[in-house]
Structure P
Amino acid sequence: MMKTIAVTGTPGTGKTTLSKKLARVTGFCYIDVNRMITKYKIYEGYDKKRKTKLVDTKKLNQSLIKEIKSIKKSKKYSGIIIDSHLSHYLPRKYVDFCIVTKCNLKKLSKRMKKKGFHKEKIIENLQAEIFDICLNEAMRMKHRIITIDTAKSFNIRSLAKKIGGG
């Protein structure tokens, strides 16, 4: 049975790095949600202060569900990895596992500065990490959650086995 894995977490916690490694190890299809948002114009506007697109999560879910169904129908892959800090909004019935990436605040702050995030956005994202926003929202959606601290070492192959892709 094809697995669908949502990888979520505060921006800068290592979602994309983890997702791409996991896709390579498992052979699962990798979905970059940021590209999808731009390609299908799944945003309502742009927040100039925060330098971010304003995404309608309902429209995003509709597009992701359509994409999941299309990939499953193609039978080209044995699984799908969805990379986005919004992926945990997908309804539970479409997601086998939700991996929540975490990172200690010092390292996270360094990563965001390196990415060129402005001060307010760094503070906002550090607060989101402190309050476990993505983890709490994933729990509210009743996902089967695996938490990975990307500041510590972990075995990508054992993670792949855990999600059914290794």
Structure Q
Amino acid sequence: MTANPYGKYVEGLDVLKCLEDTPARIESLVRGWPRERDEHSHAPGKWTARQVLTHLAHIEMVFANRLRFALTQDNYLVQPFEQDDWMNNESGQDALAALETYVSLRRMNLALCRSLTPAQRAKTFTHPEYGVLDVNWMMAWAAGHERNHLPQIDAVAKG
């Protein structure tokens, strides 16, 4: 199986706990700052906090769909997407709306992930770039991806 590009962020950790704790941490940080920080970036030329939150909502939508298709369809082939193309259509997205979408979908996805049997977590699917993967890989990808973005949110929170 192909190495997970976000695996280093969850290596040695309980992926289900990460899937629960990271969104809670992000939500706490975002709700705790003044709303003008929504348009601040962690570094020059990078996405604003609002855009990062929108991206996290996008990824959670993708995770929800891929997870369910992988579990219910044999020979499921992932449809890739370009994150910047998606972001280009979201110029008016409100930061708190994006945050609420992300955390709400995560609650639903986490409940499903917690209910999975070992056989379900081992179910395979194919990604055009990464090859044959399993649901465990996808869960680690989702958990690691948001942990990759956590320092960006933290930097905005610190001002």
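Quick note: the coordinates plus some simple rules give every number you see, no bench work behind them. If you're wondering where the values come from, they're calculated on a predicted model, not measured in any experiment. Cβ atoms are built from the backbone, for glycine too; each structure is taken alone.
Computing helix-only ellipticity at 222 nm (-39500 (n - 2.57) for each DSSP H run of 4 or more, over all residues; to 500) across structures P, Q gives -13500 for structure P.
When FRET efficiency 1/(1 + (r/R0)^6) of positions 49 and 137 (r between Cβ atoms, R0 = 35 Å, to 0.05) is calculated for each of the structures P, Q, which structure yields the highest value? Let's see the in-between values first.
Details: P: 0.95; Q: 0.75.
The structure with the largest value is P.
When mean projected area of the Cα convex hull in nm², for residues 25-80 alone is calculated for each of structures P, Q, structure Q gives the greatest result. Of structures P, Q, which gives 15.4, 44 when Rg and Dmax of the Cα atoms in Å is computed from the coordinates? Here the read-out was taken from P. Once FRET efficiency 1/(1 + (r/R0)^6) of positions 65 and 113 (r between Cβ atoms, R0 = 35 Å, to 0.05) is evaluated on every structure in P, Q, the highest one turns out to be Q. From which structure (P, Q) was mean count of other Cβ atoms within 10 Å over residues 89-96 calculated, if the value obtained is 13.0? Traced to structure Q. Out of P, Q, choose the structure whose coordinates give distance in nm of label points 7 Å out along Cα→Cβ at positions 97 and 121 equal to 3.0 when calculated. Going through each structure in turn, the value belongs to P.
Largest in distance in nm of label points 7 Å out along Cα→Cβ at positions 1 and 33 among the labelled structures P, Q is structure Q.
0.05 is what came out when FRET efficiency 1/(1 + (r/R0)^6) of positions 41 and 73 (r between Cβ atoms, R0 = 25 Å, to 0.05) was calculated for one structure; which of P, Q is it? Mind showing how you got there, number by number?
Details: P: 0.55; Q: 0.05.
Comparing all candidates, it corresponds to Q.
With relative contact order in percent (Cα under 8 Å, 6 or more apart) derived from the coordinates and found to be 45, which of P, Q does the value describe? Of the options listed, only Q reproduces it.
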